[in-house]
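Structures for review follow.
Read-outs: derived from the displayed coordinates by stated rules, not from any lab. Everything numeric in this text was worked out from a predicted model, so none of it was measured. Cβ atoms are built from the backbone, for glycine too; each structure is taken alone.
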Structure I
Amino acid sequence: MNHTYQKLSTRFYKKSQADKIPKPQLIQFNHELADFLNLDLKNTPEQELARLFSGQTQLKNSKPIAIVYAGHQFGHFVPQLGDGRALLLGDTLAKDKKTYDLQLKGSGPTPFSRGGDGKSPVGPVIREYILSEFMYKMDVPTTRALAAVETGETITRQRTHPGAIFTRVAESHIRIGTFEYFAYQGDKESLEKLLNYSIERHYPHLVSTKSPANDFLNAVTIKTAQLIAKWMSIGFIHGVMNTDNTSIGGFTIDFGPCAFMDDFRFDKVFSSIDRHGRYAFHNQPSVAVWNLERLKDSLSVLADEDLNSITETFTSEFNKSWIQLMGNKLGIQEPSNEDSDIIDMFLLYLQKEKLDFTHSFRNLSELLKDDSSKVFPKTDEFETFYLAWKRRLSDQNTHISKSMALMDSKNPIYIARNHIVEKCINQAENKDYTFFNELNEVLKDPFTKREGFEAFASPPQKNEVIEHTFCGT
């Protein structure tokens, strides 16, 4: 283990240790990811892996710390938050020559726990393992899952649950809230250290720039816009886009009450604590801009000039990414701005007819095989879309099979549907990981149909619909 973050100064963290636990048992270990990270664990027995990734035995040279940060939570600023239930074990140089953090989540209280127990029930561990690995397979920038371990403890929230610890891998754990913390403290020296470190780690092409604050802000804005477009193109709702949950590396972090839409709605909200729809599906771009404005505020003391407009940069990059992603989902090889009308027509139709987002896009390629398909209700709105769409595909002057192949490579059959994830969690509460293991295996290749796995592709029945998701920590 290396410790590049600790070299900044002790203002950035507090030393901490994992709690002792009675009976660590391995739930799942990601050997492929461990190999990518150059962790020499191939022949390590399961029981030792369980001890390593519950903090009972330390990885070589590990020096655990809890990181401090601030954050705007639902628009309200909290001057100090920090890792209340997480420990950064250190970082490692992976096969792609990038540095990655290893962090335990749910390993016990830290100096930033604010009275909490620092523990995690098994549910959030199962959810984050499934969703982070699925996002990776969908080519969405994300933290990843290295290990899940039972603790042998009972964790009390609204009721009792088995305890578990999750090992998260991230390109860093630096958030917009990290910058906010030092800006609020008036600690310009630490803020500058953080900026330089963030550039070296995430945007090395900017190391010699003459305008580090401005160019860094611009780079983060572009990466964030691309990320939000990817989220929305697969029907993902993060649920708690607070500034302390927003990475400066442009990847998905903190899988709490997040979810994927079944029936499409622009204003869909899942999070049980988002009572006013701040983080609804269609609000995610504007919230991202709001969060980036907080980063801009924090960086302003380091800039000799006025910082660039976030809204203009974000909007341009988001629209470009959105049209590319959604156009490809419709089989359009080289989408342009003019295709936004076709995209909007289909989404408005899905909303009006309350159709499943994932299945509808996948079924469009089936419709190209058979115009008489009864998958879609034939309304005036659909006929208008259908004619415009078919005309656009014919204008490409390529065989229709190429459009179908493109669509099938962009529209998954299997996603981490809420009711299926919930079933995995319910079984895990009884120490049964059969469905969890099966789902992880299916989601390794979400675009290829597998015989016998129809249950993993099916939308929920009425009694299976999940209306609200919970953080659960």
Structure II
Amino acid sequence: MSLLCLLMLYQSVALPEVRGTWLTTTSNDAISNPLNTATTMRRLREIGLNTVYVEVWKDGYTEFPSETMREAIGVPLRVNASPSGAVQRDLLQETLIEAHRNQLTYIAWFEYGFIAAYKDSYNHLRTRKDWLSRDRDGNVVAKNGFVWLNPIHPDAQSLILGIVLDAVRKYDLDGIQFDDRIVWPYIDMGYDEFTVALYAREHGGKAPPTDPRDPEWMQWRQRKVEDFSKRLVTEVKKTAGRNFIVSLSPGPHPWALENYLIDWPSWGSWTSAPSWDEFVPQVYRLSYEDFARDWHGQVGFAGPRRKNLIAGIRLTGDGPDAKRGDIEKYVKLTRQTFSLGHSWWYSKGVLDLFSSEISKVYDVAKLGQASHPRLGVNWRPLPIKAVKVAVGQWVATLPVGRYRAVAQKEGVWHEIKTFEAKRFGKVSVQINADAVEFLVSRKKFNK
């Protein structure tokens, strides 16, 4: 195909790329209640996005029912209230259904990683003092202002792995994501009793160096974090299957290595374990010029894995943030470097500040929606609507495939049934509801 034809094709159809954003209950109302969640997912799709990274683990609590958390602290679920106030509900299911109803790829974002609490907050995890990381003076609050679980403590690792697998097994997710909180708590942490004893056991009784930047001490902690990372990815892939996306959104390299002991570019070249599918470095710069400089750096560090890079772009509107005229520049650069796409930090910028600029760049009316490059076209098709034929009886005509039946009551969607349609035809559901729909399922389930 000639270059001219390729250019014409590029101009007439949206090419596959990740167009994502993060959704959180902090400092905005995007998912503060079911009505806002529904509106948010619809608007994101209309603007032209195809992927959402949704917070499901925050401040020491899962925002979905977790048996791992029930067993660990006696609290299976707690949704942290956003400014307008939030009720306790299964935030993961609520946002998942609305995302899939709007054909959005849904990545469950375990935002807080090994963070147990903020410096001034107290919760159940903070009471587990034997699980916490400490500095040389015994302080549990790291310089980044958070209290961290010790990332190499077996109980802390089991907790994190457990809540992830709870979500993977229960929900029809498209993937999971961790970020720069699945790493070492901070360079000067690691002097807790457990870590000191483990280091001594592996070093002939010697205590860890008092200098937290001692090269061997840094490498030892770095390897321990990487060992758990391999275990995490392996277990998730084994449980969820090959199409499931395992995503990492670290700090930029080499800053993340120097401060949090994560050499994430090397995590893309493992041969002893399955690797992360995508890397979304947080190149959160206040100007396009600074972003371009550092993004090129991340592309270089990624080497052969550059095709799995997604640019994390700051778009909060706080202070000297991205200029409105720069939106197109950011998107063009991610395409010119042949990356997997881009994700905007965070949804407030997409929905409230730069929606018209982003919509103009994506131009869905002319080019159509961009498919997710890993999952392809129609991975999450529009729902099939059921028709009410009698009181409590709903009927829909379904092609062959796996489905999740969801019902809406008082404005909130709930999953009511999962099943497999083995032949084309009508199916019936008995339930008192305001609406019933069928969503294509991409996970294995028992009928």
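Numbers for the structure displayed
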| read-out | value |
| --- | --- |
| For mean count of other Cβ atoms within 10 Å over residues 274-281 computed as 16.6, the structure of I, II it came from | I |
| Answer label among I, II for the case where distance in nm of label points 7 Å out along Cα→Cβ at positions 282 and 306, calculated from the coordinates, equals 2.5 | II |
| Mean count of other Cβ atoms within 10 Å over residues 34-41 - structure with the largest value, from I, II | II |
| Structure from which 59, 39, 25 was derived, Cα extents along the principal axes in Å, for residues 178-329 alone, options I, II | II |
| With Cα extents along the principal axes in Å, for residues 66-193 alone derived as 51, 29, 26, matching label from I, II | II |
| Entry that produces -12500 once helix-only ellipticity at 222 nm (-39500 (n - 2.57) for each DSSP H run of 4 or more, over all residues; to 500) is calculated, selected from I, II | I |
| Per distance in nm of label points 7 Å out along Cα→Cβ at positions 74 and 410, the highest-valued of structures I, II | I |
